[in-house]
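Presented below are the structures under discussion, each in the form of structure tokens.
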Structure I
């Protein structure tokens, strides 16, 4: 493990869904700063005895980066453990920018995102031939603003598969916006709470009834919303395995 700061994607929750590389780095780290209740604490069992472990939930940006910088300059091996994949809603760019200014080297190890774990929980393929070949990853506007051109109503016009983060507590408004933007009310929808965790729950329905189902279930946080015809529509099988379709690994058939 090189002397640099490693931003490691912890995966969606199941400790076995961290990458092999991420697990190795975690086991060799001397200082680990993990993202509070979002990261399954079972992952910390991979740390070696004596590892300094810090929960960043109550820390400010300056405190988090100050700890990383101090540990690096002291010659310690540092892992910053993020939930899912750090590149999605991880507030990781601002941390990397500070490390850049301080000339602290770092690397990012990708992880399995919660939208992928949610798709596995249903389970459904998100890109079906003739139905949808596009997946939009987005969120409702909350304390973090969303550009107007990326509003749910605007994105709904594409009627592609949509995976919506950090928004289950606004599901009534969310479904209204999607229907107003172009999705039919009968469009399939799913909500997966804590995908891959022991307490995982998955609800399926349509845009017109999924909010009521979620409200009755008591799900109000840590959930992924997936919307689109790929969750329930008929489709044409892929050419990839079609006996009459030739490609570089399978020649023409007479």
Structure II
């Protein structure tokens, strides 16, 4: 992957290739979004007239992603039926978690045999992002360095993390190396749900069944191989029903 540039480029490399396959995390229960998720999975909640997962797939298509692996669990049938109508210009493969919800890390492990690129993109279907002056996914790919990284996380400045409730997730060095927020502390960057991951991250012993991606990130942080890239556009944490109106108002203003 020598075509990828060094970390923290401010503009995409014109020759960069975005990973051809993306994992779309869509299996969550959507408890914070109740009562809207009582009868439909969270990825089908609409913001600005489109389902959340449609927004994510639109951006993946635009970046040239050829395949999306989507995990399903809660109200999986409704989500699968919806996705059948979206398989245009992008192949959609289902990673079925009906029998057991595997959480973020376990979901990635379960889908790994279906993911045919290395590195690959992973995006959460319950966040919404809008490109700024440059293409978000092409900039992220431009910042990938195969020799240095096992994980490259797209981060939003805490001050610009719209609808987000929290005190930040990471500190980042000038070279892009990440470290965790200390307990009870504040950190300047929030994880957007968008990342590039190497399959190296999954080598060795991993927990069986459900586990969090935090375990994988901690492994990469300890090895000095977890990096960040700063998002230059709008980003919204659509975590609660009231987030929808706030996001739509800001999108209209933009």
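A short reminder: the numbers here are calculations on the coordinates, not readings from a lab. Keep in mind the model is a prediction, meaning the values are calculated, not measured. Cβ atoms are built from the backbone, for glycine too; each structure is taken alone.
Numbers at a glance
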read-out: For 29, 22, 11 (Cα extents along the principal axes in Å, for residues 65-112 alone, calculated) the corresponding structure among I, II; value: II
read-out: Source structure (of I, II) for distance in nm of label points 7 Å out along Cα→Cβ at positions 81 and 217, computed value 3.5; value: II
read-out: Label whose coordinates, when relative contact order in percent (Cα under 8 Å, 6 or more apart) is calculated, return 19 (choices I, II); value: I
read-out: At a computed 16.8 (mean projected area of the Cα convex hull in nm²), which of I, II; value: I
